[in-house]
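So, here's a batch of structures to check.
Read-outs: derived from the displayed coordinates by stated rules, not from any lab. No experiment lies behind these values; they were computed from the predicted model shown.
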Structure I
Amino acid sequence: MTRAARVSLALTLLVPLALAACGRRGPPAAPERRLPAAVQDLSAAVVGEGVQLAWSLPTIRVDRSPLKDLRRTEVYRRLETGVEPAAPRPAILTFGGLFGGPSGVAGFERVAEISLAEPVAAEVAGRRVTFTDAQGLALGRRYTYVVVAVDAQGRTSPPSNRVAVALTAPPRAPANFIARAGDREVRLAWDPPTTLEDGSPVTGALLYHVFRSTAPEARPERRLNPEPLATPSYVDVAVQNDATYYYAVRARLGPRGPTSRPTELARATPEDQTPPTQPRGLVAVAAASTVRLAWDAVADPDLAGYHVYRSTSPGRGYQRLTATPQSATTYVDADVRRAQTYYYVVTAVDRARAANESVPSPEARATLP
């Protein structure tokens, strides 16, 4: 038997064995069909820190089967020279050899490798990834980015859509940023920046975005205003009393222009500043050697109780008789003297951290015989 015949016979025997070993009937799926699907929505924006990229992680493979073992994403960048062509060619993966894995994207340098289990330089929230490239960038240059997704077997997706960005100078961060807490609200104000990061003056209209978090170590990245603000102020009413919030503001040069770095954090803790309803219906009755008081209950849901005040002069000089707010709507004053007239008022107190006290009730008086 010739050598060619022996090779042919060996292949004829090996192919069925290989198919049987993998437990499948028919030809296996082409390797390129098992790759993770490409990222479709890569976007880029110039911020004070560099170029901020954002994209959604793929959930399927090229063959439309579920993708459950995605491990990382890689970010690639290319410095552009000359005029950008009207129809740029798509990015292409390069390989390390005939049987080697992908080693990059042709014409691009890899600037980040983001592990989805432990993202260090990126934010991963669900399927959404945000990464800011700040390495070796120069103002006035133009850069193109793509990202790829890699599964647990090291299979790399086709490159994402390409995004090109011209690195222009963003505004400086707004100055004198303050946050004033109120009752279920926080009022924010700041001064508009007057120069860009390169020292040139701001010549266009500025817009603003407000960000909030509930932990000082977490940089505020939840944007509060759905539309950019045209004025340097904002009132946050989506807050709870006695909770602490941390805020930052970024300035943007026009609707699609570069965005500043965030301001320093401003902290605010809203507090209940609304006093309870004024008590009504107070009556005072002298009985033997005491004065008995009664009044109508206040219906406020955060009521802590009542304070009772007494004076020997009408409308002034009241002294509080209750050490702490009492829940009852009656009170017996036994520290009284005969042939003396006493004047009483009652206030309501709430459960706020800095307790709010109502205005006094209408005055009631009683004279002991």
Structure II
Amino acid sequence: MSAARSKLQRKKLTISSHAVPLQGGQGLNLFQMIEGARDALETTVFCRGASQRAQKTHLVPDSSLSCLINRVPVVRRLRDWQTFFSDTHFDAYVANRLPDAEVFQGMTGQCANSLIAAKRKGSRTLLDVVTTHIEDFGAQQDRECALFRVRPSINARLRARILQEYERADLIRVMSNYARESFIARGFSPERVVVVPPSINLEEFAEARFDGPEFRVSFVGLIEPWKGFHYLIEAFNALDLRDSELVLWGGTGARPISRYLREHMARNPRIKLRSIEVRRSYDEVYTRSSVLVHPSMADGFGYVVAEAMASGIPVIVTPNTGASELVIDGHNGYIVPARDRDALRERLAHLARHPSLLREMGRAARLTARSLTFEKFRERYNSCLQALAA
């Protein structure tokens, strides 16, 4: 054991994330952080669900105002305010209870006051950012939400808090070079923004069989405008391919989106919606798919892309997705311009006409996913902690 690692074992880390370990993208990210730091530092976690892997866990209760908004149908549509009140309540709770620690790590949008409290206690601070820069992410979200006349999940006040967090943190962690460049383009010092991609446990993913009767196109994740699902639906409709289906694995929240899906599913029965917990159904979701399409407008990474590749199916992504850095165009998947329905349709048609490509590109995708080891993640993550705790 190195002297640096031995020294780190005597130091303390506090992680704050308004998530439940292993639930959703933020929950998976939180779990990996806990695991990554567990052997290096004495870790205390503030979150919404218990973790047996952390030495100390503080469960933060929900905001009563956020719960009230969620219970009242008329105001339930104000999801941006629900997010704002919920995250600011979480932040205030943590800021008032922070223990002494050499390093404090908070999640973007949830730690503006906690960063101040941590610095007063002498902690160095790490901000975990799972999106691109908020101005980039927010602009894409606003544009696509306007098409459906739904409210974005992030309003002006929450954006302002996030910008404060950017300035207050000593170090910013992002999940891809694409996300890092969105910060550097806005004047951030390259030394302040570090890339720590997530890991993938290949053993959790059975290899795709490609033995189904239909060419199955899958979309996995939040069915939100900025995820670009509507461009995929339009491309699939234009494809008009026999023995094919488009399955959207996820849930809808806003009524206009639900109405949009109902209308398109009524016109095209080959479009299907499956609201399930994907991380409990990998075999059903990925191994029975022919291709995953992730047409996102702004994604700091995109776990589903790596998960699909680990399952041995090709992927089609936009360059606005951090995980596109895993894709070698034409080798293990395709990269198409954002909002380009015709490019999506052409790539899908090409794969459908050449089924041998599915297996060939799927094998290449699975080999690529092997590089996302937990050991690499832990090494990069602990490098950040060492730089702050030294």
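Annotations
- Origin of the value -2000, where helix-only ellipticity at 222 nm (-39500 (n - 2.57) for each DSSP H run of 4 or more, over all residues; to 500) was derived from one of I, II: I
- If Rg/Rh (Cα atoms, Kirkwood Rh) is computed and equals 0.97, the structure in I, II: II
- For log10 I(q)/I(0) by the Debye sum over Cα atoms at q = 0.10 Å⁻¹, for residues 80-199 alone computed as -0.53, the structure of I, II it came from: I
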